[in-house]
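Pasting the structures in now, so scroll down.
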Structure I
Amino acid sequence: MVYNDHHYKHLFSDLQIKIIDRAISIADREFARLYADQEGQILIHGDLHYWNVNLHRGELYIMDFEDVMLGYPVQDVAITLYYGRHREQYPDLREAFRRGYTSRRVWPVSRQDQIETLQAARSINFINYVARIEDTPQEYINERCDELQEFVEKYWY
């Protein structure tokens with residue numbers, strides 16, 4: 001993580017660092033709950049989103065397997081839903097995704113805050129990535145930190 005690295009400190013306010021620290025603490029608790037059940041782990045895509053699915057001759061094909069790992073299905077669900085979370089039709093998209101998913105497997109989401117927590121972790125990963133590779137990452141960092149602040153205010157205890 002670079003948000004608290006002295007080379008990147010100029011990109012983050014003290015408040016943003018505090019928010020990210022708290023969000024990481026919340027996410028760490030969720031990951032600890034998940035990974036306490038070693039038997040529930042399966043091979044997951046790790047980056048399953050709209051752009052990593054291709055439609056060819058009426059069939060869906062998953063692509064881009066560089067993030068495959070042992071994990072939990074709820075992680076793939078959270079990542080997939082992460083990319084549509086700002087769309088106006090997100091509730092309908094989420095429900096359609098859930099219906100499709102449950103036609104093949106048991107829905108792995110045990111709580112709504114579980115999805116939001118895993119999505120916050122995804123945002124932190126992207127903040128880290130963008131801070132390292134973009135020439136002008138400030139707007140992105142600010143937007144994600146604003147979202148994380150809302151998340152932290154909802155779940156920090």
Structure II
Amino acid sequence: MGVAGCGKTTVGEALAATLGVPFADADDFHSAAARASMAAGIPLTDADRWPWLERLVAWLDEHQSGSVLACSALRRTYRDRLRTASAPVVFAELDVAPAVLRERMAQRVGHYMPVALLESQLATLEPLAADEGVRLDGTLPVPDLVTAILEAD
């Protein structure tokens with residue numbers, strides 16, 4: 001979990017491959033309207049996010065034997081909703097300095113999330129509390145992050 005550009009998809013795909021379980025990117029579950037709003041630089045509201053979270057829980061419920069989901073999960077209330085899935089949900093937050101995030105996002109090609117929305121994500125972010133999971137330095141090499149997540153579980 002974490003804001004745009006922190007490496008959720010890259011690390012999530014590597015973790016899923018290591019575990020041999022399905023992977024999904026929560027971005028793929030946004031409605032066309034939500035994607036259009038974000039592409040236009042309009043931050044999502046909670047009203048936009050709740051149906052999206054419901055779709056994510058349904059996907060998690062379909063993969064009870066194990067899966068990896070790359071998801072922003074910016075607020076604890078969103079994470080609480082994800083934790084209602086049938087199987088246990090474990091969170092790992094990738095923490096990256098805003099300047100690095102901006103640089104990473106500026107280099108992305110073909111993604112609907114503009115750099116301009118990073119500030120709203122950072123303002124919305126409620127970092128993981130100690131009882132929720134593990135926070136990691138998202139600038140570490142991907143294999144190190146995968147290892148740290150596996151060791152934290």
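What follows draws every value from the coordinates through simple rules; no lab data is involved. Keep in mind that what you see is a predicted model, and the values were worked out from it rather than measured. Cβ atoms are built from the backbone, for glycine too; each structure is taken alone.
Quick check: -18000 is what I get for helix-only ellipticity at 222 nm (-39500 (n - 2.57) for each DSSP H run of 4 or more, over all residues; to 500), calculated from one of I, II. Which structure matches?
Considering all the candidates, the number was obtained from I.
With relative contact order in percent (Cα under 8 Å, 6 or more apart) derived from the coordinates and found to be 31, which of I, II does the value describe?
Label of the source structure: I.
Hey, mean count of other Cβ atoms within 10 Å over residues 5-12 derived from one of I, II reads 21.9; which structure?
The read-out was computed on structure II.
Can you say which of I, II returns 142 when volume of the Cα convex hull per residue in Å³ is computed?
Derived from the structure labelled I.
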